Each structure stands twice: as structure tokens, then as C-alpha cells.
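Enquirer: Following are the structures in question.
Read-outs throughout are calculated quantities, based only on the coordinates presented, and are distinct from any laboratory measurement. Here the structure is a predicted model, which means the values were calculated and not measured. Cβ atoms are built from the backbone, for glycine too; each structure is taken alone.
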Structure I
Amino acid sequence: MDTSVYADRVLDYGDKACSDIVTAIEDALREMKAGQKLLVIASDPSVSLDIIVWCRTTGNPLLRRPSSPSEREFLIQKGA
């Protein structure tokens, strides 16, 4: 991930199953202001699709996602 990108908050989801990650992201964003960025760290391989779809349907831009299987960081910007 490009280290020049600043995250206002970090959600380290670790090795947890993806079933509750959307809820955890929503909870974290609820406490943030529009335009702020949330760095989500998650290693479950199925998380990627969940986050991509959730961002599209909620209007919260996904600024960065893993480009290789070894990466685990997603950067989400809180929408308006």
C-alpha cells in the first residue's frame, strides 16, 4: 500500500471470518466524518468481494484494495 495515503482510523480485523466485517466497518465509519479514511486490515480471502460490493452499494468509495494475495489492506473513504 502507498504509505503516502493517510488513514484517519484503522480497523484491524485480523484473521476473523468475514461474516461480521461489514458491521464492523459500519460501526467504525459511524464515528467518522464524511471524507475521512478508514484503513481496514483483514486476511480472510473472502473479505475482498464483501468490501467491494458493500462500498458500491453504500456510496463509500473504496480508494485502495489489495493488488496481490499477500496484501490485506483496504482504504475506504466515508461518503457524504
Structure II
Amino acid sequence: MASRSVEESLTKLLLVQARRNLLKYQMMDRRFRKKYQKTFEQFRAERVGSPMPFEVEQNYFDWELAVTGMDEMREEIERLEEFLR
């Protein structure tokens, strides 16, 4: 039984961290949506294959990280919540 308790405690800690990460990525996504007035998909379709100023290129990679991170964190949260059921 103690093993299960340790696993549950660790899973809960991982769940808290995954939720924090999701929030961080969502905030990044909102900031870029506001700055560029479009979704990442729209931004990517307009920018890929075109030369970009350094700041715009850096924003592209940061935004892509945020979008990818949101998907990964949602999957992680789902797995962790399933374990706790």
C-alpha cells in the first residue's frame, strides 16, 4: 500500500507541474495572438518560406514551442489524471 501512496503523491506533483507548464504555454500563445492578431497556424502560413527579421523569426520559434508544449502538456495531464482514477 505504501508504494501506491508514493506513486500517487509523485503523480500529483507531476500533475501540478504539467498544469503550470500548460498555463505558461497558454500565456505565451495569448501574448503572440495579441501581438500578431492571428493564430499560430495563420502566422506560420504567412511566414514560412519568406525571409523574416530576427525578432519575428525568434517569435515564430517561441510560438511554435508554446503550441507544441500546450499539446504535450494536455496529453500529459490526461495520462496523469487517468493514473489517479
Structure III
Amino acid sequence: MRKRIGAVVFLVFFAFLLLSVYDLHEFGAPPSEMDDYIIKNTQNETGANNAVTAVVFDYRGYDTLGEATILFTAVAGVMVLFRKGGENEE
């Protein structure tokens, strides 16, 4: 029974992978009108000369803040796990 479930999960994943590859845009072709909008309006709306910087820090600022919070939490967790014990800890 486990092998059948594993095979079904694999087939669904593989089908999803094939559909995703089939739906990819041609290399170099912009996938949406949003690309042209960002290129034309970045400097007027954000004042940034670099469109990538404007997207990361202005258009997607909250997302970037969330990613930084997750990274900080992960680093703090690793530091807690690998800290050296004091005199009271064994």
C-alpha cells in the first residue's frame, strides 16, 4: 500500500513538473506587463536608479522585512543550539 501511495505522489509531482516546464515562457521574453511597468516607472515612483533595488526595497519591502526576520530567527536559533554551557550546565 505504501508503494502505491508513493507511486501516486511521484506521478502527481512529475505531472506537475512537466506542466510547469511546458508553461515556461521563452527565454528573454517578458512574462507579463508588470516588467514593462517597473522599467518605465521605477525612477519616478521610487527615486531609485536601479530597478532591482527598487523592487526589493520599495515594491516588496514588507516581503524583504519578513525574509530578514526569518533569517535572523534562524541564526539566533543556531546560536542557541551551539552555545557553550556555563558552570551550571552539564
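Enquirer: Please state which of the structures I, II, III yields 2.4 when distance in nm of label points 7 Å out along Cα→Cβ at positions 14 and 62 is computed from it.
Expert: I
Enquirer: Looking at structures I, II, III, which one was helix-only ellipticity at 222 nm (-39500 (n - 2.57) for each DSSP H run of 4 or more, over all residues; to 500) calculated from, given that it came out as -31000? Kindly include the intermediate steps, with their values, before the conclusion.
Expert: Values: I: -8500; II: -31000; III: -22000.
Matching structure: II.
Enquirer: For the read-out mean projected area of the Cα convex hull in nm², a value of 6.5 was computed from one structure; give its label from I, II, III. Show your work: numbers first, answer last.
Expert: Values: I: 4.7; II: 6.5; III: 12.9.
Clearly, the read-out refers to II.
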